[in-house]
1. For Cα Rg over 2.2 N^0.38 Å, for residues 81-120 alone, the calculated result is 1.22, so let me know which of I, II that is.
2. For which of I, II does P(r) over Cα pairs in 5 Å bins from 0, in percent, for residues 9-64 alone, calculated from the coordinates, equal 4, 16, 28, 28, 16, 6, 2, 0?
3. Quick check on the output: 30, 22, 15 is semi-axes √(5λ) of the Cα gyration tensor in Å, derived from one of I, II. Which one produced it?
4. Using distance in nm of label points 7 Å out along Cα→Cβ at positions 113 and 145 for the comparison, can you identify which of I, II gives the largest number?
5. Out of I, II, choose the structure whose coordinates give distance in nm of label points 7 Å out along Cα→Cβ at positions 137 and 161 equal to 2.8 when calculated.
6. Have a look at I, II and say which one yields -15500 for helix-only ellipticity at 222 nm (-39500 (n - 2.57) for each DSSP H run of 4 or more, over all residues; to 500), as calculated.
7. Who wins on relative contact order in percent (Cα under 8 Å, 6 or more apart) among I, II, i.e. which is largest?
Structure I
Amino acid sequence: MVQLVDVAKGFAGTTALHPANFSVERGKTTVLIGPSGCGKSTLLRLIIRLIEPDAGTVDFDGAPITPDNIDMLRRRIGYVIQEGGLFPHLTARANVLLMARHLGKAADEMRERLSELCELTRFSENLLARYPVELSGGQRQRVSLMRSLMLSPELLLLDEPLGALDPLVRASLQKDLREIFSRLQQTALLVTHDLAEAAYLGDKIVLMNEGRIVQQGSIVDLREKPADAFVSEFLNAQRSLAIL
């Protein structure tokens, strides 16, 4: 569905992303993982064209993403940013319906879709009138997920959606995310720094370091056939993986 070919990006003379090549397969979950500052979030922002690449191309369904077509393509892409990114002055309901209202969707259609999403994400409809400050961290992330799924996107981008949550809430949301991805046959690209989370959610793991893709494959590939010493070092540093 998404293909990156020699995509590179720099900021103020510093290379944030060396030429990168990888693909996101339809109906699968691809996970970007690596140390902080290695270029994971930069890749997401390049795909959704929040920043422009210095070189290379990003293709969506076989066609290059350009400034001319990105507005239309964004309607086919859901985006969950770090810590949810909810508008504090809007209720949970208004946050979820924001883009649908902007596009002029019918009230009955929005109401039915909202009910479906509450059931899908295990979010009580009784909480829809609350503002973000009145919700727990896990509840805010569920609202953010509902907002990203409102228009039934073909591609879902998630930038460390669970990073700020406590372990119990995080584990519950990991389970729910995997069930949601399976139920919807959702194509997803997720950023995390937690290898156990990547192994639990990902069909393919893309390990990055210092702006470069170091290795791609399953968790078994990374563990049994590490591409270099960094891969082994990164896996060994993630002690939680031992329980998988």
Structure II
Amino acid sequence: MIQTLEWTDKGVRFIDQTKLPTEEVYVTCKTHEQVADVIRNMVVRGAPAIGVAAAMGIALGVNNSKAESTGDLKRDFDQACDLIGKTRPTAVNLFWAIRRMQEKFERIRIRPIPQIKKDLIEEAQRMHAEDIAANQAMGRHGATLMPSAGGVLTHCNAGALATAGYGTALGVIRAAVEQGKKIHVYADETRPFLQGSRLTAWELMKDGIPTTVISDNMAGVMMKQGKIGAIV
């Protein structure tokens, strides 16, 4: 499975989506400021992925804190939340993740500082795992609606790259293929940033799923010709 982002001993590791599809490059953020830059500059994109990235960035900021009192740790925590909250003001998952980390901090603030740091890292990792599990469940349910064989149309990118892993719309396609269905994907290029041709096609080809990139205005013709059995 494509690792969009992950917590490591060296920091938070991201696949640089601005380099795809010609280069598969990974960057490791060692500070919450670097995570904020990654979100702001669309190295990571997609609502679920941004949410998990925000949580990991906050956990990283707290883990790097030199605070010796809970009050000082809370100050550093709030600063990390504030900085990351300013990166993508329209991203709903970003603020959901920040609120969840804030609520977690309030529940554990009476604990020793090392334990608070550990608990916040585990909360961010839990959010990562929960997103993948939700995507896989969505994929299993959605796969039942896919044709046993034929063409499926996609637009933009709602795959592993937009989530913590596996994907939402592309998760349905992955699950259908895993169930033995013979799917051929027609991926709209998705102007103007070409997420379909740059990201969706790259993901599916990595998984060995037959994929054809089409221009956005070809979709209607493909449907008229009966080549599209489902849109996801």
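We did not get these values from a lab; they are worked out from the coordinates using the rules stated. Here the structure is a predicted model, which means the values were calculated and not measured. Cβ atoms are built from the backbone, for glycine too; each structure is taken alone.
1. Working: I: 1.22; II: 1.32.
Clearly, the read-out refers to I.
2. Working through the options, I get structure I.
3. Working: I: 30, 22, 15; II: 38, 17, 13.
Working through the options, I get structure I.
4. Details: I: 1.9; II: 5.1.
Sorting by distance in nm of label points 7 Å out along Cα→Cβ at positions 113 and 145 in descending order puts II first.
5. Working: I: 1.7; II: 2.8.
Only structure II yields this read-out.
6. II
7. Structure I gives the largest value of relative contact order in percent (Cα under 8 Å, 6 or more apart) among I, II.
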